[in-house]
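Participant: The data blocks that follow each hold one structure.
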Structure 1
């Protein structure tokens, strides 16, 4: 069943979640790897392909191999992806990211991976965050000042404009998984005493500034999503009640859909989401009721029957699938082996 968001109609409700590939060149541009990777999932029948997190500026990357979308050259390179995805009938979307204290680390398969810092001397960069509180073994960030915050807001707005230029039909603001906007939202990482810290209202002030800037910069006919954290899974962190309040404020800003996840703010085994199927589905239902916005849960939805059941039961408006689509780009078509209209004609001889 299609889902219409502003003037964009997504043909079905099984969507690809953004999953970083760490395969960009030094210029932050997508490569042939990205074209084949995302193109295969578009051929595989998902309704929306969410291209992985793109840094909104060079200092906002997690690694030197991150994709970026902060200039026109990068936007032009992305057009290869968006045009192919759209030609296959899927909606091309992109996630926008500022890393904050989770910046300048190694790629996952190198040494300590995402827990391995890269120093400035080795080609890394100094990060900033709401407070000078590090993530795990990564470098201690400096506390962001007003100029830093203004730069981040403009960087997100610029990235939204570049995303439109690139041909993306939707953008997703990453405000979870321990990155900069999530860092402002959680009292575990935000120890500020100014207007951006302390109360929940103050802690959501900066993420809402970013959301407004992106909504204003992206064309009015195209939707803006937010990846929202439902809980930090640890005492003293974000609760579902705080997330519901934030969701209501996002609706007031003009956000069109909540991409619902949880956890990953701190490097703590106890703060990991529990290993259970569809762990964020009920959170998504709660946030939809609180905000009135469509929701798409992500996380531990690896079974196609579970995804279909969540949609059939009306617990979500769409479902985002990540790791299962890394394993199988044609997952969305697996229960439709006789539907020749859904499979590309080049593959019909296999049906």
Structure 2
């Protein structure tokens, strides 16, 4: 497997190390495996990273020692038998007195045990500081995200060509996933959504045995992983002739999608992008739009920032975000149109490439 250049990880660690003292701590303990991968290149599924302004250590158990030493360069790898004992020993060697930690990635039991072990050390939760750690993507990340999106686009195009009335939602999802795997995806980024007819009114519907019929909208929300990085997009296909109401609703969602993307740029308030999408939908449709307009994407399919009514985030160059307005009519049908873009100084760059013009399948 090809990895980003090693100096990419060194640069990321250096940027974080410079911020540690500003956060009111002399070290940070990371358990989020995506943050660990981002800073070290380690691709295992479990480990800990302890960082101070002076140094960084990766802590793993015996299952991952050889892998970590092969993948990680520039920082020492320590093997532990008990993870909390490993933190205690590493913190003592690094002479840490105030350690910031990720509150969403440490359970109460481990927190209490660490407090007992680290008798002279304060544990300080870092929320907002670490939430934005991976929000701005560097050039190496954008390359991988574009590759993931290209694989996904070919898979979606293949599905659009093959899909016919009579297929079940599960058959459509399986076909899409097979196309993605054959095209180079490591795995799907999340469980594929294929929702037809009345099932489309559920934003997170699971593919069922329902057969796709003439007059249906088919919502296909999918993403792939390539070298750890995710794509995320949603296409809504028409099966045969639609009603006038369906066509008008699709046009309204597409306008909201296009207007929101046109407004994205460095300095834009995430909440205002969300508000613009809702204003564009207007009173007739906006009450059927039941979720936020978008979210960040990267090593996880849902990352910071959030494009939602209550978001306080401000978009910055390098952030990769989705724009995904949708309408959900209970018992009837649903529509969602989603693309992923990279925020630029003046505007944005599209990562996903599947056309969001209405595709009709006979």
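Any read-out appearing in this document is the output of simple, stated calculations on the displayed coordinates, not a laboratory observation. In this text the structure is predicted, and so the values were computed from the model without any measurement. Cβ atoms are built from the backbone, for glycine too; each structure is taken alone.
Participant: Given a value of 3.7 for distance in nm of label points 7 Å out along Cα→Cβ at positions 24 and 152, point me to the structure among 1, 2 it was derived from.
Facilitator: Among 1, 2, the structure yielding 3.7 for distance in nm of label points 7 Å out along Cα→Cβ at positions 24 and 152 is 2.
Participant: Quick check on the output: 21.9 is Kirkwood radius over Cα pairs in Å, derived from one of 1, 2. Which one produced it?
Facilitator: Source structure: 2.
Participant: The value 27, 15, 10 for semi-axes √(5λ) of the Cα gyration tensor in Å, for residues 32-119 alone was derived from one model only; which of 1, 2 is it?
Facilitator: Going label by label, the one that fits is 1.
Participant: Among 1, 2, considering only mean count of other Cβ atoms within 10 Å over residues 160-167, which has the greatest calculated value?
Facilitator: Checked 1, 2; max of mean count of other Cβ atoms within 10 Å over residues 160-167 sits with 1.
Participant: Another one. Can you rank 1, 2 by mean count of other Cβ atoms within 10 Å over residues 40-47 and just name the one with the largest value? List each step's numbers first, then the result.
Facilitator: Values: 1: 23.0; 2: 19.4.
Across 1, 2, mean count of other Cβ atoms within 10 Å over residues 40-47 peaks for 1.
Participant: Something else about it: Work out which structure the value -9500 belongs to, where helix-only ellipticity at 222 nm (-39500 (n - 2.57) for each DSSP H run of 4 or more, over all residues; to 500) was derived from one of 1, 2. Numbers along the way, then the final one.
Facilitator: On the way: 1: -9500; 2: -11500.
Only one of 1, 2 returns -9500 for helix-only ellipticity at 222 nm (-39500 (n - 2.57) for each DSSP H run of 4 or more, over all residues; to 500), namely 1.
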